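These notes open a run of structures that come right after.
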Structure P
Amino acid sequence: MKLNLGCSDDHRPGYVNVDRVAPADVIADLRKPWPWGDSSANEIFAHDVFEHLDNAEFPGNKGIIWCLNEAHRVLRPGGKLDLYVPCLPGVAPWVDPTHVSVWTADTRYYFCEEWNHRGGERGRLGPGMGVTALFRTVGGRSGKNWTPIQYAPDAPERHKIMVILEAVK
């Protein structure tokens with residue numbers, strides 16, 4: 001199964017197109033537990049959606065942690081998350097009043113395997129924050145270091161992280 005999360009009217013052939021409102025194949029509130037079983041998806045396409053989500057049932061669980069934990073849960077081992085999110089530096093996280101989380105290149109420290117040791121942020125702080133997701137960066141324009149990409153020629157102060165993450169299980 002391949003999921004296109006937050007699809008709106010951008011339906012992708014071969015994907016289950018998911019949003020909170022029609023016209024989606026599946027109507028789901030992604031701020032609540034996702035309606036797919038553990039390790040049930042091969043791929044998740046999530047462009048410009050995770051910055052809009054927090055956890056409605058547990059408000060103390062920040063959106064970034066909620067989204068990446070749920071994506072990891074539903075992905076099979078080695079499953080891919082194709083992720084675009086607006087990020088710092090610049091104004092991209094702040095221009096849309098519906099954004100509930102701010103992403104940076106340093107967000108990778110909490111979710112990627114190379115920092116999953118006693119001295120790394122993931123190893124030291126992740127468990128106490130409820131981080132269960134573990135990924136490996138395997139591609140995308142931002143690369144392994146999650147380098148912010150200036151994406152709009154007419155808006156030089158807007159950047160996105162554009163990565164492909166692989167679920168490590």
Structure Q
Amino acid sequence: MPDLKLNPADVLTQSNEAPFIAWSDSLAIGIELIDAQHKHLVVLTNELYKACMQGGNELDAVFKETMSRMVEYVRFHFGSEQEMLQRVKYPTLSEHKKLHEELIKTVLETTKEYGDKKRFVPNNFVRYLRDWIVGHIGHHDKMYAAYIADQLKRGLISNKDISG
């Protein structure tokens with residue numbers, strides 16, 4: 001499991017620059033484990049954005065390394081989230097999983113295109129990633145969070161089902 005001891009707020013405030021994505025309560029879904037993982041995705045996206053803004057050799061070195069960590073972390077997070085959704089018997093898990101698979105496919109294709117030196121605009125990719133993360137959390141993840149809250153309230157699942 002990737003190290004979650006990293007405090008995203010610390011990373012985002014280490015420089016005087018405003019973050020590309022600022023974590024806020026509007027992105028929180030209310031499930032501590034998942035919120036911590038989402039914060040880490042925000043940190044990685046901000047690192048990619050910073051590399052894109054620096055350009056040149058910095059872009060090449062940092063972008064490749066951060067993309068590698070992003071692929072690893074996205075797979076970890078999606079696996080963790082999908083296991084939880086399976087435990088709580090989320091009715092649209094298969095559709096949610098497809099959304100995850102589409103992002104992983106896009107990230108892997110982008111990494112390959114970058115490695116193959118094909119025409120690639122890093123800024124466009126980072127903006128796509130930001131929009132996907134914010135949109136996915138804000139809509140799809142909040143939908144399952146509402147489902148889980150309802151199931152908890154009705155006594156159909158327990159906190160153990162959520163935390164594993």
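Since every read-out is calculated from the coordinates, none of them should be taken as a lab result. It should be emphasised that the depicted structure is a prediction, and the values quoted were computed from it without experimental measurement. Cβ atoms are built from the backbone, for glycine too; each structure is taken alone.
Data for the structure
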| quantity | calculated |
| --- | --- |
| Relative contact order in percent (Cα under 8 Å, 6 or more apart) - highest-scoring structure of P, Q | Q |
| Which of P, Q yields -4000 [helix-only ellipticity at 222 nm (-39500 (n - 2.57) for each DSSP H run of 4 or more, over all residues; to 500), calculated] | P |
| Ranking P, Q by distance in nm of label points 7 Å out along Cα→Cβ at positions 66 and 114, the structure that comes out highest | P |
| Structures P, Q, by distance in nm of label points 7 Å out along Cα→Cβ at positions 122 and 154: label with the highest value | Q |
